[in-house]
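**Q** Some structures to go through are shown next.
Throughout, read-outs are computed from the coordinates displayed, never taken from laboratory work. Small disclaimer: the values here were computed from a predicted structure and weren't measured. Cβ atoms are built from the backbone, for glycine too; each structure is taken alone.
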Structure 1
Amino acid sequence: MSQNLSFDDVLDDLMLEEETPSHEALVRWQKRYPQYRKQLADYFAAWAIQEAYAAGQQRTHIDEEKLVQRGVDHAMETLRKQGRLLPADYNPSVNPFDQQVLAAVYALHGQGYPVNIGEKVGEMSGSRPMLGTVLMSLNRLESKYLVSGREITADGPESPERKTGRFFTVTLAGERVLEHVKETSPAVARFLADFA
C-alpha cells in the first residue's frame, strides 16, 4: 500500500504525525517510503530552514524609534530640496543669467530639461547659451533650493532619442525669488507676463 501513495499523500500523513523537523523523523520516513528518499530529504531541509527562520524572526528587535527618525529625516530632506523649509524671507542673491534660467524653468512647468531650458533662455536673451553654462546654473539654483531636479525615464514615442533625462521644476522658494526678479529685471518681466 505504501508503494501506491503519491508524494503529496505522504506529506499529508507526515504533517499529521510530525510536529517539528528532526533527523530522526527524516530517517523514519525515508525507511517507510524509500521511493521518496530524496524528496523527503529536500522537504525536511526546507521545513527546518523555515522553522529556524521563523524562530529567528521572533527574536528580531525592531527599533521603531530609529525607523521613524529615518523617515522623518528623509521627509525633511525632501522638504528642504523642495524649498519648503526655508524662512519666508529667504531671498538668496541670484546673478542675472541664473535669473533667466530660473524664469525658463518656471515657464516650462516641470517639463524643463537642460536643452529646452537653454532654448527658453535664448528666447529671453536673444542668444542661446552653451549647454554647460545652463547645467552650471541649474546646479547653483538647485544648491540654493530654488529648483528641484528629478530623473525621468522616457519610454514613449514622444522622445525616442532620449531614454532618461533630468527635469527641473521651480520650488516654492524659487517662486518667491522670481517675484523679486520680475520686479527688477525687465527681460524676465516680459518673459513671465503670466507670472503672478
Structure 2
Amino acid sequence: MRRTFIAIKIEPGNRLSQAYTKIQNELKNEKIKWVDRHNFHVTLFFLGDTSDKKISEVSRSLAELATAFEAFEITLYGMGVFKNLRKPRVLWAGIRDFEPLKKMKQSLDQKMSNLGFAPDEREFKPHLTLARIKWIDDKNTLEHLLKEYQQQEWQKAWIGEIIYLESKLTQSGPVYTPIEKFSLK
C-alpha cells in the first residue's frame, strides 16, 4: 500500500516567496511546520493507502480526465488560516478565478467515486498550504500578518498538468514522489 493523492503543483513567484520568508522570520519561535516551497501544491483528491492495482486504475482515470480539460490560469490571492485565529491549524494562500479547477475537481470526484474512493464531503476551497500550526503564542503577530496580506494578489499560476503523487511521512516532513504526470490539452 502506498499513501497517494492527486494535486496540481504551484511554483511560488517572488511576491509570495518574499511574504513567506517574512512570515517565517516573524513567527520563528512558534511551533509551526513550514511547507517546503518546492512542495507547494493544491490537493485535488487525497486517496490515502492505495494498492498497486488501484494505483493503475487511478492512473488510467487521470489520463482520461486530463484529455477532457484544457490548461488554465488561476490567481493566488490573500492569506488566511483554517480553523480560526483563536485556534489556527493551517496557514494558507488563497485562490481566486478557479472555476475551471472547480469543474475539474467535480469530474475527478466522480471518477474517484467510481473507483471506490469517497470524495471529501466538505466544500472545495482550493488553497495553497504554507504551514501547519501546532501551537502559536503570538497570535497578535499572526493576526497583523493576515491583515497585511489578506487583499494581496500574489501571482497568476498556469495549470498545465495534474500530478499523481505518493506521500511518505518522515521526521523532517512529507516527501512527495510523482507516480505519474498528466498534461492537460
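**Q** If distance in nm of label points 7 Å out along Cα→Cβ at positions 45 and 117 computes to 0.5, which of 1, 2 did it come from?
**A** Clearly, the read-out refers to 2.
**Q** Computing helix-only ellipticity at 222 nm (-39500 (n - 2.57) for each DSSP H run of 4 or more, over all residues; to 500) gives -10000 for which of 1, 2? Intermediate results must be reported in sequence, preceding the final value.
**A** Working: 1: -19000; 2: -10000.
Source structure: 2.
**Q** For distance in nm of label points 7 Å out along Cα→Cβ at positions 77 and 109, which of 1, 2 scores largest?
**A** Looking at the calculated values, the largest one is 1.
**Q** Looking just at relative contact order in percent (Cα under 8 Å, 6 or more apart), which of the labels 1, 2 belongs to the structure with the highest value? Kindly include the intermediate steps, with their values, before the conclusion.
**A** Values: 1: 19; 2: 35.
Max of relative contact order in percent (Cα under 8 Å, 6 or more apart): 2.
**Q** Something else about it: To which of 1, 2 does the computed value 1.08 (Rg/Rh (Cα atoms, Kirkwood Rh), for residues 61-148 alone) belong?
**A** Checking each candidate, the match is 2.
**Q** Next question. Figure out for me which of the structures 1, 2 the number 0.97 belongs to, where Rg/Rh (Cα atoms, Kirkwood Rh) was derived from the coordinates. Provide the component values of the computation, followed by the final result.
**A** Working: 1: 1.44; 2: 0.97.
The value was obtained from structure 2.
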